[in-house]
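In the part that follows, the structures are each spelled out as structure tokens.
Where a number appears in this text, it was derived from the coordinates with a stated rule and is not lab data. Fair warning: this is a prediction, and the values are worked out from it, not measured in the lab. Cβ atoms are built from the backbone, for glycine too; each structure is taken alone.
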Structure 1
Amino acid sequence: MNLMRDCRGCFDGCDFVLQLEEAREIRLLQLTDMQFIDSTQRRTPERLSMREVEEWLPEKFDLQCADQIRALVERVKPDLIFITGDLIYGSFDDKGTTLHRFCELMDSFAIPWAPVFGNHDNESFRGVAWQCRRLEESEYCLFRRGRVSGNGNYSVGVAVGDRLLRVLHMTDSNGCKHSVDPEVIREKGIYPDQIARIEEISERIARVQGEPIPAFMAFHFPTSEFERAEIEKGYSRETEFYAIGRDVCAKDGDFGSKKQKLAPIETDESFLHFLKECRVEAVFVGHHHLINTCIVYQGIRWVFGTKTGCYDFHDPEMLGGTLIRLQGKCFEVEHVRV
């Protein structure tokens with residue numbers, strides 16, 4: 001596989017392209033909400049319990065999360081890893097050492113990895129500018145800060161030869177409120193200039209490729225469509241919390257569990273229209289540690305990634321990653337437990 005960082009000509013519109021010589025199954029691995037915590041960097045003594053202080057010491061980095069990531073990578077053998085936010089818990093990384101260590105871990109796999117920020121990443125006193133530079137300097141990281149709202153808006157193409165199979169739009173859903181950095185203190189949401197950016201590059205890609213190219217979109221917070229999806233399918237009418245296929249009857253190949261309340265970005269019909277116009281076939285998010293449902297609604301798969309690692313609150317039965325198998329124009333989604 002060839003990784004292109006300067007995409008012109010037939011790949012105009014993409015920030016990065018993973019280029020295969022011949023068609024085969026392509027594996028994408030979604031990680032989310034690792035929230036690496038260094039308890040020695042807590043800002044006040046009462047911030048953590050004594051148990052949490054002990055469990056989240058920096059020397060337990062491997063035990064709490066890194067070993068899970070290594071096991072997932074070994075099992076899945078992905079071509080690309082993408083991360084839907086909360087790589088670290090920024091208020092426990094004012095020195096920047098945790099993000100640095102996380103980048104070293106991800107680069108150790110020698111696999112391209114594409115992250116976006118969640119609501120906790122930018123709480124670090126190091127500031128978002130330093131964080132962006134650190135990601136951009138990582139050997140295998142595909143991160144690009146972008147020039148629209150948020151920090152981390154870029155698109156990754158997957159191609160066989162000169163033909164794009166799919167475009168992955170990595171998007172900052174904003175929402176960091178506990179930061180000293182004014183560049184990140186804003187309400188959660190996908191802002192109009194971010195939408196306009198994806199619309200513009202989708203048109204450029206379709207023009208140079210001679211046809212619209214199917215896409216995925218990945219960000220941190222879920223949107224209202226995730227809530228509308230479970231309502232339309234009748235899942236949330238039967239019970240507030242459920243496992244699809246056990247507590248409620250599965251429809252359209254839906255799967256996963258919901259064990260906490262949804263707190264979505266409020267969107268209207270225009271957002272769904274935008275996704276359809278840009279040929280988005282699946283939306284991948286994180287944020288909710290106790291939800292990993294995958295539901296088809298309006299012809300789009302709405303996917304909560306499975307939380308990765310044992311930092312912060314979690315259900316031991318709902319830890320791992322999410323695998324996307326891409327074969328030509330078809331794709332399948334499954335959660336992978338560790």
Structure 2
Amino acid sequence: MIKIKEFFKLIVLGSVVTFVLGLMHILHAANTKDVNIAIILCCGVESPWDATMVESMERVKQAKPHGLNITYEYTEPIYGDAVMDAMTLFAESGDYDIIICHMTCSDMVQRINKDYPDVAFVSVGSGNSSKGGNEYWIYKRVHEAAYALGVLAGHMTESGVLGVVGTFPADDVNDEINAYFAGARTVKPDLIQKVSFIESWYDPGKAAEMTSAQISMGADMIFTLASNFAACEENNLLCFGNFADESHYSPSTHLSAPIAIWDRDITRIIDGWFDYKENGVPQNGNTEMMWTSMKDGGAVVAPFHGLADRIPANIRKIFDNTVNDIMSGDLVVELDVSEPKSD
């Protein structure tokens with residue numbers, strides 16, 4: 001039987017333990033008021049692929065999920081072995097909670113992520129995989145927005161020839177090219193499509209050459225996934241950009257673009273990291289591809305800016321109705337990732 005004196009000793013001891021545990025929780029919670037993020041870029045912020053990730057990160061920073069103070073920095077363009085070196089340096093420094101590799105790099109992540117269990121590692125786009133745990137995989141599809149722009153192009157082309165200049169024939173490139181042509185064919189079933197790949201994620205010079213070649217073959221609208229509008233300007237043709245609103249590069253030709261929005265993807269990663277740090281819940285990165293639809297905020301169509309008056313009112317109404325049908329779910333855009341070819 002416990003004596004009264006010993007009983008009070010246990011109460012005091014228990015209070016001390018409770019106080020210490022409570023203090024530890026407060027200190028732990030203070031640590032999770034901040035999150036530091038490193039972003040490894042493949043092409044630089046001049047590339048729409050990288051630019052949209054940085055723009056989304058800035059919006060998430062302002063939104064402050066979980067009340068977190070978010071700081072981030074991004075690298076100059078790096079590729080190959082330099083990516084592995086950068087990831088290792090960021091992780092080894094202990095200064096970064098989340099490392100986003102904005103390219104195909106999951107094989108590199110899987111070589112080091114287990115050595116840094118408190119860090120969330122993120123691979124972005126096609127060519128990646130994930131084994132879960134503190135390894136996450138972000139994916140992006142903008143094919144629905146591309147389909148809507150295809151409908152617009154189908155109505156506006158006079159030659160009946162549409163050109164697309166792509167980067168690589170990758171899953172998340174093919175999907176939007178095929179959707180673009182599918183949208184156009186709802187208007188002109190017999191249109192002729194021209195497709196070229198520059199075999200680079202960012203090579204404006206080669207993109208200009210291929211755009212010029214397609215124009216010489218009769219294309220009077222170009223959907224460029226490779227960020228060069230010079231040939232469109234020289235020929236006074238309208239073009240579509242890709243992944244970002246690049247109208248500031250060519251306000252006289254850049255009609256619109258399917259824009260990637262990464263906000264919800266970034267927030268999902270932060271949610272997993274925060275739950276791990278704050279509540280001790282093991283990180284559980286997705287092992288399967290995950291992407292967010294246009295309806296759920298994964299993509300939008302860029303505004304027409306100063307070129308809106310180039311679109312006849314009746315065609316603009318058809319385009320707006322197409323976008324509204326996609327957003328409502330009344331129109332489901334088929335996903336086709338086969339490699340597109342020229343007619």
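For this structure, a couple of remarks:
- In this comparison of 1, 2, the computed figure -6500 for helix-only ellipticity at 222 nm (-39500 (n - 2.57) for each DSSP H run of 4 or more, over all residues; to 500) is attributed to 1.
- Value 1.22, calculated as Cα Rg over 2.2 N^0.38 Å, assigned to which of 1, 2: 2
- Distance in nm of label points 7 Å out along Cα→Cβ at positions 134 and 214 - highest-scoring structure of 1, 2: 2
- Looking across 1, 2, the calculation of FRET efficiency 1/(1 + (r/R0)^6) of positions 86 and 286 (r between Cβ atoms, R0 = 25 Å, to 0.05) that yields 0.60 traces back to 2.
- Identity of the structure behind 21.6 (criterion: mean count of other Cβ atoms within 10 Å over residues 94-101, calculated), options 1, 2: 2
- Value 47, 46, 25, calculated as Cα extents along the principal axes in Å, for residues 118-237 alone, assigned to which of 1, 2: 1
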